[in-house]
Structure I
Amino acid sequence: MRLAAPVLAAALAAALAGCSGVSERPPVSFEAASFSDLAGWREGDPRPGLTAFRRGCPRAAAIRPPLALPIDAETLKARLAKACAEAESLAAADAAAVRGFFERRFAPYRVLGPNGPEGLFTGYYEPELRASRRKHGGYTVPIHGLPPGANGGAVLASRAEIETGAAGRDWPVLFWAADAVDVFTLHIQGSGRLKLDDGRYARVAYAGNNGHGYVAIGRLLRERNVLPEGGAAMPDIRAWMRANPEAGQALMRENPRYIFFRAVADAGGVVGQLGAVLTPMASLAVDTGLIPLAVPLWLETNGPAAKDQPLHLLVVAQDTGSAIKGAVRGDIFWGSGEDALAAAGRMAERGRYFLLLPR
C-alpha cells in the first residue's frame, strides 16, 4: 500500500544504518531467545498488538514468507492459523491474559542484520487534507490518478515538468486539494484521508509513480543550512514551506518523483500491504524480503519526544515501504491527522526487535 516513510527516512536510513563492507554475513539471521530477554515485556500492554494480529489473520494464509526463517512457509502458515483461531476468543481479555496467549503460542527470535541487532526505526501516519471532487475556489491542486503509460517502469515527466508544463494536462484527476504542501505530504506517505467540501470523506492509496528517483528535501535543507541537523523533521519542513511559499514550491520540485493514486473504499482506517486495517502503535512496515507479514514482533526503541524515553511495543508486520530496507528496519504507524504527524514526523531512533514465530 504505502510508498515511503516520512521525508527524511531514506536519507536517515543511509546515514544511520551505514555500510559494513562485510559481504559474507547474511542479510538476516534469527537467534532463539526467551520472553525474559524482551525489555519491558512484563510491563507493556499487548492488547493493541492483539488487535493488529487479529485484523491480519484473515490474510495470513496468503503471505509469502522469506526463505531465511527458522521454520518453513507451510509450517508458519499452519501455526499462524491455530494462533489466529485462539486469538478470536481473546477480544475482551485483560493484558495479562493476552500476554499469556503470546507466551504460549509464540517463540521469540532476536533479529540480526549484517551489522548486528540494531537498526533504524521511523514513523509514518495518514495525512488528512481538504479536497473536492471538482476544481473550484481554493481547490486547485490535483491529486492524479494513474495516467496512461505509467505501468511497466516507464519514466514519465518529472514533478517540475508536471506542475509547470503541459505534461499532466490530460491525466486523470481524482480530487482537487486546497494545499500544495498537504499534497506533497500525501505523495511522501502514499495514502491519505480526504475531507471533502461536501462534508463527506474519501481515501486514496498509492497506485504508481513517474519512474524518477526520490530526493529527500529535508537533506537539501540541511545541506544548505536552511534548517539545522536536528530540526529537519517533517513538521519542521512543512512549517518552513508554509512560511516560505515560493521557495517551498521550488524546493518540492527538486524531488522529481511524482505519485499517482487510486480511490479506495473506506475500510474504517488505513489498509496496509497485508490487506488489513492498520492499528496505531501496533502496525509496523518492514522489509518483506526479510521479515514476514502477519507475524508479531516485540520492538525496543525510544520515543521521538524524549530521546531517552523507552518505547516498547508489541507490533505486527503489516505494511512495507520503498525506504524500509534491511533486516532491522521498521516504520511505526502512528495513526491519522496532525497529532500523529507531530510524533511520526520526528521519529528516527535506533532500536532492535524480536520476531515472534508461532510455536
Structure II
Amino acid sequence: MKYIINGKFYSQSITGVQRYARELVMELDNILDRNCEFEIALSNDCFDVPLLKNIKTVIIGPFKSGAMWEQIILPIYVRYQKAVCVNLCNSMPILSKNITVLHDVSFKVNPQFYSKKVNLWTNFVVSTCIHRLKKMITVSNFSKLEIMNNYSINENQIQVIYNGWQHYSRIKYSENCLKKYGLEKGKYYFALSSLTKNKNFKWIAENAKKNSNAIYAVSGAINARVFSDALDFEIPSNMKFLGYVTDEEAKTLMRDCKAFLFPTFYEGFGIPPLEALSVGTKVVVSDTSCMREIYGDTAYYIDPYNSNVDLDELLTQTVSNPVMVLKKYSWHKSALQFYKLISK
C-alpha cells in the first residue's frame, strides 16, 4: 500500500498540531527504508520543509493550501496514485481513503471558541469522514473518550499516539532575550500559546490584578480567521504582552521564569508545559482530565474558573520529579507506534 501524507501543515504557523505533524514525519523518515511507499504532497506555499532521506516530497497543483487544494487537488492525486491519504492535523479530504489524527473535538464541544465559518466547515468534514476512516488516531485517552462520546465510535477504532518534547533539545538559548523584554531571571511568570479564548489568558489577567507586585509575561498571536476574539478582558499594567517570540527566546523565557502558566479550558494534549518541564521549569496547569492524564503529579494544578490563587504559596507544594513523565513521551516512540499501526 502507498501512503501519501497531506503536507498542508507545512504552509501553516507552528502550533501544537503542526508540531506533532512535523516531528512525527521527521522520526518516521528515520525508521523507514528507501523502499517504503511514503511521500508527502505539498502545495506551492509550503515552507521550512526538511530534507528527508526516505520520504519523497512532491508539489502538486497550482493552488496554495486551502479547501481547493485539500478537497480537490490532493484527493485527485491520491486516487491517481492508488494510495491512502495520511492526515496528521485534524482536517482531511472528503473524497480520499484516509488515516487521520484527530487531536481533539474542541470544535464540537466548545464551538464558542471558533469562528462560525471554521466551526461549520470542520464539523462538516469530520462528520462526513469519521465513520469511514481506515485508521483513526488521537493524542490522549481523554481525547479518545471525547471522540467516542461525540461520534459513537468504538474504542477499538481509535489508537492513542502521544506527543513528544525532544524537538526542544535541538533549540538553543537566547541569552539576551530577558534584557530585550525587560525581564529579570526568576522574577516573572510566563505563558506561551495562541491567544485564544480556549487558552484562558483572562485567568492570567485576573490573577495579575490581584498580585500587582508580580510580573506576568505572555507570548502568542491571534488567528482571527480561525478563532473568535480572545482578548475580551482588561490588561493590567503588570501583564506584559511580548507578541511573537522565536523558539530560542521561548525556551529561554521558560527556563528563567518562576513558573510556566497554562490555565487552558480544554486540550487534546498540551505540549507547552511538557517543553517547560524539559528545561527544568515548574508548570502550573488547569485541573482537567487531560492535564491530569499527561502531567500526573509533576505539575501544580489550578481551577481555570477561579483566578483567586496565590501562586507563590502554590509553588511551595511538593510535586514529583518530571523525569518519568519526560521518559514517557517521545517522538521516536510515537513514530514507531504510528508505523506499526498502519503496517498491520
When I, II are compared on FRET efficiency 1/(1 + (r/R0)^6) of positions 72 and 112 (r between Cβ atoms, R0 = 30 Å, to 0.05), the highest value belongs to I
For the read-out distance in nm of label points 7 Å out along Cα→Cβ at positions 48 and 88, a value of 1.3 was computed from one structure; give its label from I, II. II
Relative contact order in percent (Cα under 8 Å, 6 or more apart) - structure with the largest value, from I, II: I
When you work out FRET efficiency 1/(1 + (r/R0)^6) of positions 120 and 200 (r between Cβ atoms, R0 = 25 Å, to 0.05) for each of the structures I, II, which one comes out largest? II
Could you tell me which structure in I, II was used to calculate FRET efficiency 1/(1 + (r/R0)^6) of positions 56 and 280 (r between Cβ atoms, R0 = 30 Å, to 0.05) as 1.00? I
Mean projected area of the Cα convex hull in nm² - structure with the largest value, from I, II: I
Suppose you compute helix-only ellipticity at 222 nm (-39500 (n - 2.57) for each DSSP H run of 4 or more, over all residues; to 500) for every structure in I, II: which one lands on -9500? II
Out of I, II, which has the highest value for FRET efficiency 1/(1 + (r/R0)^6) of positions 80 and 184 (r between Cβ atoms, R0 = 41 Å, to 0.05)? I
Suppose Rg/Rh (Cα atoms, Kirkwood Rh), for residues 248-287 alone works out to 0.96; of I, II, which structure was it derived from? II
If distance in nm of label points 7 Å out along Cα→Cβ at positions 96 and 168 computes to 5.6, which of I, II did it come from? I
Winner on mean count of other Cβ atoms within 10 Å over residues 176-183 once structures I, II are ranked, highest first: I
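We did not get these values from a lab; they are worked out from the coordinates using the rules stated. Because the structure is a prediction, the values reported are computed rather than measured. Cβ atoms are built from the backbone, for glycine too; each structure is taken alone.
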